Structure I
Amino acid sequence: MPASGMSEIVLVFEGFVVLHILAGSLGLVSFWIPIISRKGSLQHRQWGRVFTRSMLVTGTAAIGISVSTLIDPTQTHPHLANAEWIRGIFGWMMLGLATLTLNLAWYGHCCLLNKTEHRRNLEWRNISLQALLLVASINCAWQSFRIGELIMLGMPAIGIATVVSNLAFMLKREPASIDWLKEHIKALVGAGISVYTAFFAFGAVRTIPTLALHPGLWSIPLVVGLGLIIYHRLQIERQARAVTARVTSR
């Protein structure tokens, strides 16, 4: 037993929390720079890499937090009393959101990296993350019904939709020339939605517990993120049509 009296699992948990906060904070800030900067610019590329890497670290740390919680829910969350509820929300749901974040960050990275060689998107890590997210989503849905916390179903709904959407692109034989860009934006903005959702939901538990699972709080990142995705997709399609029109008019 450590001299502080804290159990080993709590020390591990706190270490993951610190890493999660540091990487997540960087992600919360760096998310907006690629969004507002000129696409393809040096600033966009540099900060896009910072955001992607911060999301990979944040998601990995969140997996550590969730596994620690599943091992010992009451020691890791002494301010809460119901062990099964803690396991459901801070264990299984956080594990699902962490997997979603990793999935979207890596998938978005692959879409950019393999924009001229689409078949390379079928690399083993990308495929494995689709399978892991599907399993995590189904499990989160089951845990939601088991403990009667239906708001947990938001994670499986988004997770399963993400897997279906990602695989639809990955398995396309001949995607359109702008499809990779649409997917890249969808994935990394989606990772931003995930990290902001976790920030509002899990962060609120320690400050305003009654708001932690309020649907209104959860809807803010989703609405803003979907708005950004739709806006950028429309911009991409508009620019593509403009290029096509210039080419055909010559």
Structure II
Amino acid sequence: MGSMTGRSTIVTGAAQGIGRAIGEALLDEGGDVCFADLNGEKAAEVAAANEKRAADNGAKVMAATVDVTQRDQVQAMIAKAVEVFGKLDVKFNNAGVNKPMNFLDVTEENWEFIMRINGLGVLIGMQEAAKQMIAQGTGGKIINTASIASRSGYDNVVPYCASKFAVVSLTQSGARDLAKHDITVTGFAPGVVHTEMWETLDKDLMEIGASERPGQAMDEFSANILKGRVATPADIIGTTTFLASPASDYMTGQIVMIDGGMELV
């Protein structure tokens, strides 16, 4: 029996990268998982690709299409997952975006786009998950994806940094408010992780003149990592599974850094 047996989880931003890896690791531990993403077709492909993994571990798997900034869509996603799984135990607010702009070039549109998804999307996700958990009367866990950018500002990704600082605040505020309902709120802060998002970021930084060659941004960002290398999603899932499991039941309001020693806080 795995550490997630009998527990159901929704993971947003789960069609690729860290989100997908989080969901697959939970399936390996026997947990039911809903892979949710704005790209519903890709989320469905991920869920289909994990049907055998789920069956082998006595778990259920499903997909959902969701825009995390639209409350009605978040409510529908949660209702669908509860219909399939019977309840909601864990909610990962993992969906996020980044679009680099040099500090003096940041526009209102750039700011609002990133803050709406990375900030408001997390707030809505927390609120709606908590309402379901309170209605169940069973407690639960809410887990938010922060970043090294929640601990240090970077000049080419200002709105992203601000949004991830907001995730830390939302985590702390939610933990204080929801403790009376036996709901814990935690988060994790990845560093430089080799995913599709970083590949896009690399191209974007070249477009704004912040780097000159492919891979330069990742090399420069990772130069001070004590572990001596960038992370892969596999480096993240040990912590995320721990946060979702009963092993972390006494933790709340905390952000766990998973950055190889890049930011010592």
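Data overview
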read-out	value
FRET efficiency 1/(1 + (r/R0)^6) of positions 178 and 194 (r between Cβ atoms, R0 = 35 Å, to 0.05) - structure with the largest value, from I, II	I
Test item: helix-only ellipticity at 222 nm (-39500 (n - 2.57) for each DSSP H run of 4 or more, over all residues; to 500) calculated as -14000, pick one of I, II	II
If distance in nm of label points 7 Å out along Cα→Cβ at positions 114 and 186 is computed and equals 2.8, the structure in I, II	II
Origin of the derived value -0.29, -0.56, -0.79 (log10 I(q)/I(0) by the Debye sum over Cα atoms at q = 0.08, 0.11, 0.13 Å⁻¹; candidates I, II)	II
Entry that produces 0.20 once FRET efficiency 1/(1 + (r/R0)^6) of positions 82 and 98 (r between Cβ atoms, R0 = 25 Å, to 0.05) is calculated, selected from I, II	II
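Bear in mind these aren't lab numbers, they're just calculated from the coordinates by the rules spelled out. From a predicted model like this one, the values you see are computed outputs, not experimental measurements. Cβ atoms are built from the backbone, for glycine too; each structure is taken alone.
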